[in-house]
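The next part holds the structures, each set out as structure tokens.
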Structure I
């Protein structure tokens, strides 16, 4: 083995060691971050169960969660507050999953549903169903899904040029999102007050009416 070969082997070994060390640091950092975020989620869920129109004692809340009947507490915790907490967790997981899927598929950190127009397409279809057809419940959800899929197809068609570039997809999506925001504004101005209020609540989202039977589709 020549001196040059020895130097190359040493350099390759040092590079591999640096790579393994970087991976270990990243793994530790990710573990600490996940643990910290999990602690924050637990704290927020606990606060959501304890605080409200009436502040409940934490021991009573824990007893109600384990199935014990606590007068004045069990109903408030199990039937009113717990569905809201679970609904918030499911909605947050759906938001995170949507962003992760788009960013992974398109390899672009800007590629989230709200940035590239998918959310705007869903909102436009949903508020159109509410405002012009008096739809509600699963019909509105179905319209939102159809609107999002149609928007994704439109962006794909407009962005496709002998292949699909993640950057071009994002840029076209931003333009489509701007156009759909104009559609949303137009529909809201053409709606009556009650329908506009319902559409606004639908777009903003609310946990105030979360019940167990409503969480099943989520």
Structure II
């Protein structure tokens, strides 16, 4: 596997979800498909928008709330910068954050990066699982956080301890059922140690007839 090419959210109502993501400004970043797979509590992942300044954080958070999102953490300053957390109507948790604590201009609604944070029960084991499948590590903080190099992808892929991720998002760590998430890459279909499913984004090459 050399790429992380697509991200699909599985939602109960794709039409309603599309309205939300269009209003939120992310309809071109994520794919949607219908699913009634049972799921309860924390789904084990979050999507994070990295932006340049607090005004842009406020702009995205405001747009999400106006479009029906539920606030989980109000936008506020922290040791690391400024950010907030919302839950989309389809249940997906989104964090919007910046390392800056002061504005340098008006809200630009520009996204610097979209990061998929997968909650791992054992970050070191999941890291090795992905390394064995061809992903290179870009950043690593022991058993707490790993970020992979995905230069050709519109997304950054990262691993975070499941309980630490839930705490950061302001939700209980417990959850059961489907993640309601599918990742696509230049790979065969597989499932990682925490149950996150990957799908092939390109057809497998044909085997010549004997």
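Only the coordinates and a few stated rules stand behind these numbers; no lab work does. Predicted model only: the values in this text are computed from it and were never measured. Cβ atoms are built from the backbone, for glycine too; each structure is taken alone.
A value of 27 for relative contact order in percent (Cα under 8 Å, 6 or more apart), calculated from one of I, II, originates in structure II.
Set I, II, criterion distance in nm of label points 7 Å out along Cα→Cβ at positions 122 and 146: the highest-scoring structure is I. For which of I, II does Cα Rg over 2.2 N^0.38 Å, calculated from the coordinates, equal 1.45? The structure behind it is I. Here distance in nm of label points 7 Å out along Cα→Cβ at positions 26 and 130 was calculated and came to 4.2; which of the structures I, II was it taken from? Only one of I, II returns 4.2 for distance in nm of label points 7 Å out along Cα→Cβ at positions 26 and 130, namely I.
Kindly point out which one of I, II the value 11.4 was derived from, the read-out being mean count of other Cβ atoms within 10 Å over residues 50-57. Structure of origin is I. Out of I, II, which one gives 11.4 for mean count of other Cβ atoms within 10 Å over residues 66-73 as computed from the coordinates? So the calculation was done on I. Structures I, II were shown, and distance in nm of label points 7 Å out along Cα→Cβ at positions 58 and 98 at 3.4 was computed from I.
Matching task: -25500 is the computed value of helix-only ellipticity at 222 nm (-39500 (n - 2.57) for each DSSP H run of 4 or more, over all residues; to 500). Pick the structure from I, II. Going through each structure in turn, the value belongs to I.
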